[in-house]
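The next part holds the structures, each set out as structure tokens.
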Structure I
Amino acid sequence: MIVIPAIDLKDGKCVRLTQGRADQEKVYDADPVSVARDFARAGARMLHLVDLDGAFRGKTGNLAAIEAVVRALDIPVELGGGMRGMTEIDGMLALGVDSVIVGTMAVKHPDILEEALVRFGSDRVQLGVDARDGKVAVNGWTGGTELEAVEFARRWKALGVRRVIFTDIARDGMLGGPNVEAIRRFAAGTGLRVTASGGVSNTADLVTLAGLESIGVDRVIVGKALYEGRVSLAEAMRQVQPHPVMPKA
């Protein structure tokens, strides 16, 4: 199990939201590069970066911060938020981001995601499935759909997707523990490699999720629990058997 620390960017600052709500924002640091370097020094193998301005507005306001974080690190950086077209995907991959996470585009412009998978491959283009009550949400979680998360992911698996970042919106930022059963059902139902996101509150949660590795849940994103001091990244990695550092693409 790979533990991936998260940095959410809004107006160039490192923030966290509760259940993805823009009106429930807490700023943790004005210098995301410093935060990213601290994670790398603690042994992080990857960094999960979210452009919240891009997710909510469809247009990034964090380009300088994203570039600075990528340049500062020797570990891979995956980026989600605001991937609305091929221009954004091209631009972020050219900037040095190792992989992009596509969510809303997969619902609203599936033809672009299909093209991106052909051009860049499944290692560099990941699917983001943000679920509320088992249904796919879009536009930074502000919009809902009637798409069943498992069926939606299976459809994209047939088109070349190999990894999904699965977020249970109700648990995100709540520090109440992940929705283990929902993650289990999603992984078993899709047969994809799954990065679990949302709700991790302590190291015991990570150990529990590591028990799902046999069905494909091999990565977990941790955000607020790190910032609130509930999880030590170094200790978490020792608990779930870390692997050697991953090279950047």
Structure II
Amino acid sequence: MIVEICVDSLDSAIAADRGGADRVELCAQLEVGGVTPSATLVRDVRSAIKCKLHVLIRVRAGDFAYTGAEVATMLRQIEVMKSHGVDGVVIGVLDRNRRIDIADTHELVRRARPLTATFHRAFDQAPNSDRALNDVIVAGCERVLTTGGTKPDGTEYASAIEGADRLRALVKAGNGRIAVLAGGGIRAGNVAELIARTGVTEVHSSLIDYSALKPGSPFVLNETQVREFISAIRGQ
């Protein structure tokens, strides 16, 4: 089981690493869903932690349909992150109909090589999750972060537990072609149930209540929180 902890500060990254996380996803501005962190923060985190480091590449908050200029900016951001020794990038582009933009996503993946690429939770806005999964595979991503895609009524699942049945279906549909990284409201109290119900082999959590976040005030994890989360996974 691979445990990824999402953080937006150096202190939280260190806590995640010391607490036993397999991977850190680093971003900025968690209160708006995350954007690309500064190169300085990435450099400092890379120097401070031993676990894998993935970095969010998202030029702005809001929707995931980007202009050509915005995609060009993200391509340049990827080059900067590669120069700081990260292990992977977290990306994703939708078109105006909220379908996976295969061409632009593939270009981001291509620029990131030889790093791995995760398609982020923009996936959960795509209207047809089965088609979206295939599109993400075609674009070249190694994994997709999701709560389960969209409900039949087109809305997103509130949490990974709510989307557990769809997560299980996505794991089956992926059939080894892509890893399904479950994320969304996963905590120590529900992670074991989630794994049992879905069969996922990777889980993602920030271990925080986003509603409690205030702009400009990063939430700092502590090592104990991470250890408790991992212990819940391993039944310790």
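Rule-based calculations on the coordinates, nothing more; no lab input. Note that the structure is a prediction, hence the values are computed from the model and not measured. Cβ atoms are built from the backbone, for glycine too; each structure is taken alone.
Work out the source of 1.07 here, i.e. which of I, II gives that when Cα Rg over 2.2 N^0.38 Å, for residues 32-151 alone is computed. Clearly, the read-out refers to I. Identify the structure, out of I, II, from whose coordinates distance in nm of label points 7 Å out along Cα→Cβ at positions 104 and 192 was calculated to give 4.3. Corresponding structure: II. Given a value of 18.0 for mean count of other Cβ atoms within 10 Å over residues 88-95, calculated from one of I, II, which structure does it belong to? Answer for the origin of the read-out: I.
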